[in-house]
Structure 1
Amino acid sequence: MRGEMPHTIVLGGGLCGLTAAMMLARDGWQVTVLERDPAPVPADLETAWERWRRDGVVQFRQAHYLQPLGRQVLETELPDVLAGFVAAGAYHFDLIAEALPATITDRAPRPGDERFRTYTARRSTLEWVVARAAEAEPGVEIRRGVGVSALETRRTDGRIHVSAVRTNTGERLAGDLVIDAMGRGSSLPRLLAAAGGDAIHEEAEDTGFLYYTRYLRGEVPKPRGPINTPVGTFSILTLPGDNGTWSVTLYASARDQPLKALRDAEKWTKVVRACPRHAHWLDGGEPITPVMAMGGIVDRLRSLNGNGAGPALGVLSLGDAWACTNPSMGRGMSLGIVHAGVLRRVVREHADRPADLVSAFAAETQRELLPWYESTVLVDRERMAQIIALRNGEAPAVSDHPFARVGRALAPAMSRDPDVFRSGLEISSCLTLPREVFSRPGFADRVLAAASGATPSPFGPDRQELLALLG
């Protein structure tokens, strides 16, 4: 590739694919993006919200959140895109200023509080900004309505090496590198198998959550409780959006038949109203959507490096195409942006050595992102186990692991101790892994001491009250 502009083909024109495309283009790559959804980018963001068809993005109109970590990466790698979010009306969300619990009397700022600031918006607004920026980016060509139908491969040192793609329009595109950014539904395993490649090892489980989301518009409310709050056999998630919009989501087990009544707007409203720390999110806001249901979301991990040889040379999987989780913790989009930054860094160092590129990308992905995937899956499992126990009238199982004890005490401690609150935000904002926070000297004792003085306060209806509201 030396002496000429290298060419990469990005399969998928969503947020992750386009951020990666822009990063690589700014490093001197020619980038061709193939996006199977044919709809062009709308002229304005409200048309994007109302009419943009993004069938390839299942959660396009569900709740979205740019974690502070995602904001940090954009600030470093694509500051103009972050500025575009601001110009498009994204909400400046300062978690210390707006979400510090009223039960904490010490409200003095701390060094580093700026870490917890971010910008939030509807997914359609975020994607509209990114797509417009990518279309204007020198070196990036986006072909909408074009998907990949086959891969061409050769052998390099006895290993399969992806060298070109065939499109559904019959065109052949050769590339030095192919980026799989096709998201949760990526067809890369099938395409590689058809091209003679080895099977990609995959681990998947359906933890079985169903999401019921409604958007409102008005003056964005301020949090009076945790943004993501477990309430017995359901949870409630409240997120500011852009231009005076916000979302309220109730989510529960897909196997909980009575709770499927949450599709009904009247019953959904009753349940939200019964949550004293979150009911105000319905005040002063005009609903702009019905209650939108989404399910069938799995936690899934695909091997990038298998036995050390990699599934193939010349191709890398990005974001949800590599690993995806239930969206309840709002990590997917931000970790996808982080993954694009990892890709950029590794390509800079190893672009001329295909085997080293695959190995280095897998190693960096495992180091920076795999722990977040594993942490999210663990939380999903524990939460679902708790829901099932409560639904059956049983006491949820309690682990005696020291970290589990601290984890159970963390939420009540965050309502009383300003520094524990910030430590908890480090985890929820994807800034620091839970094990690193829990391992800090004296942290466990501080959490347990703070939690011991907390007075339990229900966040919403118990199981019987919930069923009565839905009856």
Structure 2
Amino acid sequence: MGIFGAMTTAVSGLTAQSFALENISGNIANSRTTGFKRVDTTFSTLVPDLPSRREVAGSVGAFSRGTATVQGDFISSQIATHIAISGEGFFAVKQRTALVDGSPVFSGASGYTRRGDFELSNNGYLVNGSGFYLQGYPIDANTGSATGSALQILKITNDNLPARETTQMQYRANLPSYPATNNADAALAGSELLAGAAYTGATIAASDETGFIDRTIAGQSLTVYNGIGTPIDVQMRWGKTSNATGAETWSLFYMSDANASGAAPKWTRITNAVTFDANGRMTAPASGILSQSFTVNGATSATIDLNFGVTGLTQFADTNGSVNANTLNQDGYPSGTRTGVEMGEGGRLMGIYSNGQTIALAQIPVAQFPADQLLKRQDGGVFEETLESGQPIFVDAGRNVIGGTIEGSNADVADEFSKMIVTQQAYSANTRIITTAQQMLQDVMNIVR
């Protein structure tokens, strides 16, 4: 091959180093691009078919090597809908191809990206900085279950969250073995008990309220909700009715009409049969549950399970003589409007509502491929499925999706500059080969002069 072969090899070297410099240039240009994956350059020897002991070093070819699986640095963001993937995987997205009557029309093929700077558009879609729309599985706000098995373009509506009626109250507390009522007198046996003909019926008249209050202790209060979200304030009081050994008994009441007067009922009895043994353990109700509907000031709830738990209500000595509530909550809420969206645990997109509820709106899966490096690169930090990459496998995000965070570029400027210096030197060395070969040819030409 000789001098001409050397020149051809040097030209291939110039071409290869130029290709490497182009990749370095693109990496540096995208060093601040969210979710960008740098493209490295790998070189391969091109050797002609020559006899043994006559081989030459050969020329060179340059090829790209993707870094789709190399994670960039995580950057904290104050935007709750920004998300990043820790570890392997991609977000599934689609690109808008048209806008018809104000609604986007999407392309048929899905793309896959690590760019997670998604924000809500004016019509409720989650769109990243490159204009791609996030896909996932919508979740019914009432049931908490996905509404389908196929990926959909996620659209977050501004619909109100419907009210949820209360069906259960959790009430765990200790009732004092000696209640410190207003009438209680340690020197007078039975003075702490709720006794008298006025207090044995199903209701307590407004005219008897003073005596009732003096013979009972406060049992806390809780707001419950009916089917249309009307708040019902349930105020409760406990009255001990018996000190019988092994079967100490209590009655529980709630205020049913705050405006009642005279003989009209003001308090209603929930039960008169909560009993405790000598060790302070509840013996009735055996199930630990009382079922009751509450009517307060004309508003009526559904039947609610007042759940003490089998061991949640006790009767131990308490020097304060008052009810010590450990747990008091209920499962209802009024309707609410959406005030925000954020990423929760497990890759769930959560809606924040004015009624204090945080409800799952969508499940965001992570797409994984058998051969990530064989995906085809597209504009906007998006990759496209190929025959070589295999089909996507969608898995639950688990803790791999992090909210309020974006993934930066994995291109490091310092590293790219060092590669650029090596590339420049290699390019210059190849030019010297051509210069030297040209000088040698000139020397050959000079022989005939």
| note | If you rank structures 1, 2 by distance in nm of label points 7 Å out along Cα→Cβ at positions 148 and 212, the highest one is 2
| At a computed 1.16 (Rg/Rh (Cα atoms, Kirkwood Rh), for residues 156-243 alone), which of 1, 2 | 2
| query | In terms of distance in nm of label points 7 Å out along Cα→Cβ at positions 84 and 380, which of structures 1, 2 is highest? | reply | 1
| request: Work out which structure the value 39, 24, 22 belongs to, where semi-axes √(5λ) of the Cα gyration tensor in Å was derived from one of 1, 2. | output: 1
| Which of 1, 2 leads on distance in nm of label points 7 Å out along Cα→Cβ at positions 28 and 396, largest value | 1
| Computed 41, 17, 12 for semi-axes √(5λ) of the Cα gyration tensor in Å, for residues 220-371 alone - originating structure among 1, 2 | 1
| query | Out of 1, 2, which structure matches 19 when relative contact order in percent (Cα under 8 Å, 6 or more apart) is calculated? | reply | 1
| note | Candidates 1, 2; distance in nm of label points 7 Å out along Cα→Cβ at positions 204 and 340 computed = 4.3; producing structure is 2
| Taking distance in nm of label points 7 Å out along Cα→Cβ at positions 12 and 228 from the coordinates of each of 1, 2, which one would give 8.4? | 2
| Which of the displayed structures (1, 2) returns the greatest value of mean count of other Cβ atoms within 10 Å over residues 52-59 on calculation? | 1
| field | Which of 1, 2 yields -5500 [helix-only ellipticity at 222 nm (-39500 (n - 2.57) for each DSSP H run of 4 or more, over all residues; to 500), calculated] | value | 2
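Read the figures in this text as sums done on the coordinates, not as results from a lab. Only a predicted model underlies this, so the values are computations on that prediction, with no experimental measurement involved. Cβ atoms are built from the backbone, for glycine too; each structure is taken alone.
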